[in-house]
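Pasting the structures here.
Read-outs throughout are calculated quantities, based only on the coordinates presented, and are distinct from any laboratory measurement. Just so it is clear, the structure is predicted and the values come from calculations on it, not from any experiment. Cβ atoms are built from the backbone, for glycine too; each structure is taken alone.
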Structure P
Amino acid sequence: MPLPVSPSDPYRSIVAAYDAEFDGANADTAGYASRAVGGSLLVLGCGTGRVCRGLASTRPVTGLDRSTAMIEGARQRGPEGVRWVVGDMTDFDLGPFGEIIIPNASFAFLPDRRARAACLARCLRALAGSGPLTIDLPAPDAALSADAHTPERLAWEGQVDGARVRRTREVFRSPRMGNLRLIDRYYIDGAAPIESVLALHLFTPDELEWMLEANGFYVEQAWGDHVGGLVREGCDRLLVRALPVG
């Protein structure tokens, strides 16, 4: 029987495994760095701080995440100069910033249009002058849209604090609504799995642009990957760089 994680902090039981899985990823951070405008940076949904650490050497960085466990892990890893905040990306007031990044699908995990609009309103207020907002999302996979269910499959395995860890993923799709229900199960040295259930919304480029325009932004540029490729059929990411109107 899987052990469910806390609904108030779904990452508390899996912080070390999450950190180990994504620690070596740096393509997104390199892309953000190549397009940086300077000044203070706010990273929303920062997790254990991977993106913040990658960008902190040249500018002041603040990382915000609603998971206390994630922020605790980020503080332990540092660096000391980063400001770590436990908070809600739909309701924050941390002072002006020159740039905001919402990496690694964090925006897609907001539960509904009201929450997304609230997040964008806070971003608009937080950006000093005409600083950019970058949102990084997974791109819809049209080839899978007809499959309502993908059975549990291995997604990652590795070593965490000397223990063998396997993460599997099971996916339920609601194509008309553009939503996914992701069930991640973490198997640690043969113990009963820890189960994490997340809901994710898949945005089309038009939908994301309309939402940004309705909330005070315009899309300056969009990419289909972290190295600046075009949005196209088969691309695995949808990144937009938006600026405040006026």
Structure Q
Amino acid sequence: MTIWSILIAIVCSYLLGAFPYMLLLAHSKGMNFTHEEDLHLATWQKIGRLYGLSAVVIDILKGVIPVIICGILQFPAFTIMLCGLAAVCGQMWPFFRKFNGEKGNTTGLGVFVGISIIYELPLFFFFGIIPLAIGSLVRTTPRFMERHQTMNERFKLGGPPSNGMPIGMLVTFICMPPLIGWLNGSLALVFGFIALFLLITIRRLTAGITDDIKTAKISVWRILFNRFLLDRSYWQ
């Protein structure tokens, strides 16, 4: 293995993470998502649930594929994590969108899934996914159980922002480093997942923050706390 093979793998992982699937999908439907703040929500609501689901799957695969390929090529854990992180960076800061992309959550989960697969760690996946599953249930169950809804309305993504989902996502990323240390013991993987958590946090804190500060109704510190916990500037 040479430094060039590692660099090529990292660059390819970034480009895969930056692949503009949702923008191209919108363009194919005669829509322009260039100025949409949340491409996943826009895809789900404006194009359709099946396409929205496909966007989630594609973004997860952006994290899974480079990790799996690096594992098959028997790259060391450090390089595998670098490629996974590069894919996440590609989704967060794609060069074609002036380095202003998505939040990296779904691709980060893809890295988590890929590591669980190549290192054969089902317990890592099981325990890591619990907080996210709980957050998802907290988000969707009350809406699904509301009366006087058609089945179409029950499965519609939307409504008021969820507190459970972003908190569950955050706890999942927080749990990854100690879990992988306990189940695998590789320092490269531990530090890799610490770096993943830091990337997710940085993107939460900085995405669109300039506009929020300009129109702030609360202190900047409160905005940062809300963003860290809920992935948005205000409680709702």
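Worth a mention:
- Origin of the value -6500, where helix-only ellipticity at 222 nm (-39500 (n - 2.57) for each DSSP H run of 4 or more, over all residues; to 500) was derived from one of P, Q: P
- Read-out mean count of other Cβ atoms within 10 Å over residues 173-180, computed value 14.2, structure in P, Q: P
- Looking across P, Q, the calculation of FRET efficiency 1/(1 + (r/R0)^6) of positions 133 and 213 (r between Cβ atoms, R0 = 35 Å, to 0.05) that yields 0.55 traces back to Q.
- Answer label among P, Q for the case where FRET efficiency 1/(1 + (r/R0)^6) of positions 21 and 93 (r between Cβ atoms, R0 = 25 Å, to 0.05), calculated from the coordinates, equals 0.20: P
- Of structures P, Q, the largest value of Cα Rg over 2.2 N^0.38 Å belongs to Q.
- If Rg and Dmax of the Cα atoms in Å, for residues 13-108 alone is computed and equals 12.3, 36, the structure in P, Q: P
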